[in-house]
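Take a look at the structures below.
The numbers here are math on the coordinates, done by the rules we state, and not lab data. Predicted model, so just to flag it, every value in this text is computed and none were measured. Cβ atoms are built from the backbone, for glycine too; each structure is taken alone.
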Structure I
Amino acid sequence: MENGNNLDARYWQSRYQEGNTPWDIGAASPAITAYLSGLQDKSARILIPGAGKAWEALWLLDHGFRQVFICDWAEAAVEGFRQQVPDFPTDHLLVCDFFALEPAYDFIIEQTFVSALPPVQWKAWAAQCARLLVPGGRVAGLLFASPFESAGPPFGADREDYLNIFGEHLDVLRMERTDLSIPPRLGNELFFEATPRNKA
C-alpha cells in the first residue's frame, strides 16, 4: 500500500496497465444506480471523476442519459472505456486532473475517487465539487465509513470527519450507511448527497 505521496498519474496508469484494480466491482454500484434511477432530466450534465472503467457511465448511457462525462488521469482506464463504447463523444472523455476541470455540471457521481485521494486533499476535493456544480447541483455517491488500519489507498474516515472536512464548501443533505453495498463492503459504506454551500 502507498503513503499517499506518490499517487500521481503514473501510479494509476501503472495500476491499470497491470490490471491491479481490486476496487473495480465489475458493474455499477447498486447504491449509486438506486440514486441515479431517481433522476428525471436526461439532459443533465453528469461528471464521474476518477471513473476508471466507468460502470456508472455505462448504466447512465443505457438509461438514456447523453451528457455524461468521465474523468480519469490514467489514459489506460479511459482507453478501456473508449474501446467498450467506441461511439462515446471524444470531448466527454477527460484524461486530466480532476482539480483542473472547469464548470459546470448538474451532478458529480462519487465512486471510489475520494477513497483514492489522500485525506489531506479532501477539503480541496469538496471545494472543487462546489466550484464545478451549478447552483443547486448535487454531488452524490459512496464513501468508506471508517479509516483503514493499513496505509492507503483506499482511504476512509468516520462520518463526523467527512462532515467536518466537507462542510466548509458543501452542505451535506444526507450521509448514512447503506445496505446496498456489495458483500465485501457491506456495513462499511456511507451514501451521501451534498450541494454547494452559499452558491446562489
Structure II
Amino acid sequence: MISVETLLLFYPVFAILTIIGKYRMKKLYQMFKPLTLLLLIVILVLKERADFSIYSLLLLCAFIFSLIGDIFLMFNKPKFINGLIAFLIGHLFFTTSFVIESGKVLIVYLIPILISGLFLFNYFSKHVDVKLKKTVLVYIVIILIMLWSALNYYLVEPGMNSRLVFFGAVLFFISDLTLGINKFKKPFYLAEVIILGTYYTAQIMFYQSI
C-alpha cells in the first residue's frame, strides 16, 4: 500500500498539471483540477483513519466542499454561483475548525477586517452581475471571517500549526481576490497561475496544520 508520504509527493505534481492544463489543454485541466483536491482528501483519510479529531474532521468537510466548488467552477458562468456557494460552505467549516482549535475569540480584530470587506465589495460591485451581487457580498464576508479566524488562532495559540493556518488563509484570500479581479475587473494572462498556485498551497498548508 502506498504511504501517505508518497501520496503527498503527487500533490504538487497534480497541481502543476492543473495549471498547465488551464493554459494548454482543457481535458488535462478538467481531469486534474478535481483530482488534486480528491488526492488531498484521500491523504487526510488515510492519515487519520479511525482517529479523526474534531479539527481534522472539519477540515475534511471543508476539503470536500472545496472539491465540489472546484468542479462547479470548471463550468465557468453556468455553475459559477454554485461554486461560490460550495466554497462558502467550505469556508464555514474552515472557520469553525480554526475557532475551535484556538479556544478563544478575539472579536476586536474582526471589525476592521469586515470593514475592509465593504471597500472590497464596492471595488467589485459595479462589475458584478445583479443576480450575483448578494452572493458575492456574502462570500466576501465569509472568507474575511475565515481569514480572521485564522489570525485569531495564530494570535491565541502561536506555533507552527497556527502559522500554517494563518498563511494558508492569506493565500486563500489572495487566490479569491485574484479570481475576482480576473473575472469581474480586468482579465490578465498570469491570473490562473496565481489563483491556482495560491489555492493549492493554501489547502496543503491547512492539511499540514493537523
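Listing for the model above:
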item	result
Given 2, 11, 23, 26, 21, 12, 4, 0 for P(r) over Cα pairs in 5 Å bins from 0, in percent, for residues 14-125 alone, calculated: source structure among I, II	I
Top of I, II by FRET efficiency 1/(1 + (r/R0)^6) of positions 134 and 182 (r between Cβ atoms, R0 = 35 Å, to 0.05), largest first	II
Entry that produces 3.4 once distance in nm of label points 7 Å out along Cα→Cβ at positions 86 and 118 is calculated, selected from I, II	II
For helix-only ellipticity at 222 nm (-39500 (n - 2.57) for each DSSP H run of 4 or more, over all residues; to 500) computed as -28000, the structure of I, II it came from	II
